[in-house]
Structure 1
């Protein structure tokens, strides 16, 4: 089974020293043949500083782990950096590859042949936002096609959106970054998806950089089951009405497109099963709950997530298994000063590792979002 975990590195006097420690810790802890890819969470003061740090991390890691996929995300974690690591202890034919400058990993396990890709993004920070998003989707499609995959094979996707809530006024239209991303996502899914299903996904803000995408896709082996899981207390995100979508549609003659993702995805073979839980927030129906109350929002978010662990809900989806348990959580908190309160509530409800990062969520009034995986015994 593949696993996600993280380690933290305190900020040294020079960032180069911090990155050297990152590489040393990777070498000490992991074999290249067990690594699917890593995501490094860093802080920066501007786009130029972010790009410099990202390049330093990529170059340093590549000296020891050739072609290892590395995503660098401008979401601060204290004063240092956090390194999130995907490993696999039962796969075979693991290969680290590169196409058109994008590093990715392929392997085979009980679920089938899979692709793990991290940090698909445009390097040019001056590209207009809609071109950044289109570039990321174009590269994702090209990578999938190079391995004989399609967008139908994507099970889990992460979408990192710089200044996610930013709006730009042009003529009589107001364009929000997140809504433009959703409109472009709908275009590419419309072009390259045919199975009527969406991946579990996270759409989250970051301070700097360009639109970036990570994904896990699998060509399923015989008898492998993939199912979307719903939360009966939430409207499916892809069914949101126009009233909760911000700004103008990117194409003036169309309606705004809803976020195209499933609340969670169940994936099971004869030997193992897990649930990918999408980025989840304090939303009931399609409305934000909790106002400016970080504690209420956190508890509502965790209650929403618990629906994907609920045996009755699983049985209604045709899944007859024992109750799953969280194996890992990543928590996005809008305001740095709220992290201790969120951490306290999360620790009351689960003992699994939780990575806390600072990031804007997809609505102005949302203060926290949580994602993760749950595994079945």
Structure 2
């Protein structure tokens, strides 16, 4: 396995230090208020099928990288939706139905967020309109249709589907439940992020005496990453280093950090990591990420199949882990950083480090997973 992990496919494309880092708990929880987090946790923990997701120890990977611990939060067991997205979208649907008496909810999605919104809508008996781009697989679309959602495919990328969602929702008076914010639309994304924060509470409950030193967080529009940071601000006494991970061709957070302001990316090439292939950072997430993230890095798609296979074949831990394409970027990033001594020293990764990775999705697309697994098995043999 050591030889596999030395492969150049794990190479970090770019690493950028946030020169404006200033972790301020009060400011973070001003942007994602504690009352939102507490309400989300109370609500989600009361759902009939709720249970915390597993926290694995990637002990075999740790033997190679020579850190203290590597923890992997496995969101593949989150309700029936197999993704952390189940937490945010469904809770936000609860809120808009309760507070705004919504009869129809709508969203744009690459898959997992839409399933959560559709699931939440079905639970409450309201209509659901889902807008997807031409790049979203039919299996993901079918998964949402099975939850009684009306799925509308839009020519173009995710941003095109979002624009169409906003247009039709405005015309038809549908309530948008979107995980990205813009001017005049901030409360619902906060509800969604508040839902995500329960992951951090579960992790801290599991670890008890283990002190997390580094957290690798995937970013699309930045909602999960910002929510996780807010979760640490609320529930954790110490402050770990937060490293934001993005596809190299959809690096809106990294570019925003470099420019010191939200910066759009024109996505010319769509990443396999579809849920992370976003051109704009959420304005609500940005208010947290701009000061509370220590580093941003980007990766290519090349190591996705190998990492999916390594987890499945028990090469990285004693347990078989089923992870989708957006669940493995943290693993890839950690390996890539540890391959580069300068990067490893910059992040202060050493034998005392306790690293947290978020396996944000499991088997959410059977066809794509099988393709990645088969490719990966050939690569690691």
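Each value in this text was obtained by applying a stated rule to the coordinates, not by laboratory testing. Because the structure is predicted, anything quoted here is derived from the model rather than measured. Cβ atoms are built from the backbone, for glycine too; each structure is taken alone.
Computed quantities for the displayed model
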| quantity | calculated |
| --- | --- |
| Mean count of other Cβ atoms within 10 Å over residues 85-92 - structure with the largest value, from 1, 2 | 2 |
| Origin of the value -13500, where helix-only ellipticity at 222 nm (-39500 (n - 2.57) for each DSSP H run of 4 or more, over all residues; to 500) was derived from one of 1, 2 | 2 |
| Structure from which 25 was derived, relative contact order in percent (Cα under 8 Å, 6 or more apart), options 1, 2 | 2 |
| Value 1.2, calculated as distance in nm of label points 7 Å out along Cα→Cβ at positions 181 and 197, assigned to which of 1, 2 | 2 |
| Which entry (1, 2) yields the derived value 0.6 for distance in nm of label points 7 Å out along Cα→Cβ at positions 157 and 189 | 1 |
| Parent structure of the calculated result 0.15, given that FRET efficiency 1/(1 + (r/R0)^6) of positions 45 and 109 (r between Cβ atoms, R0 = 30 Å, to 0.05) is the read-out and 1, 2 the choices | 1 |
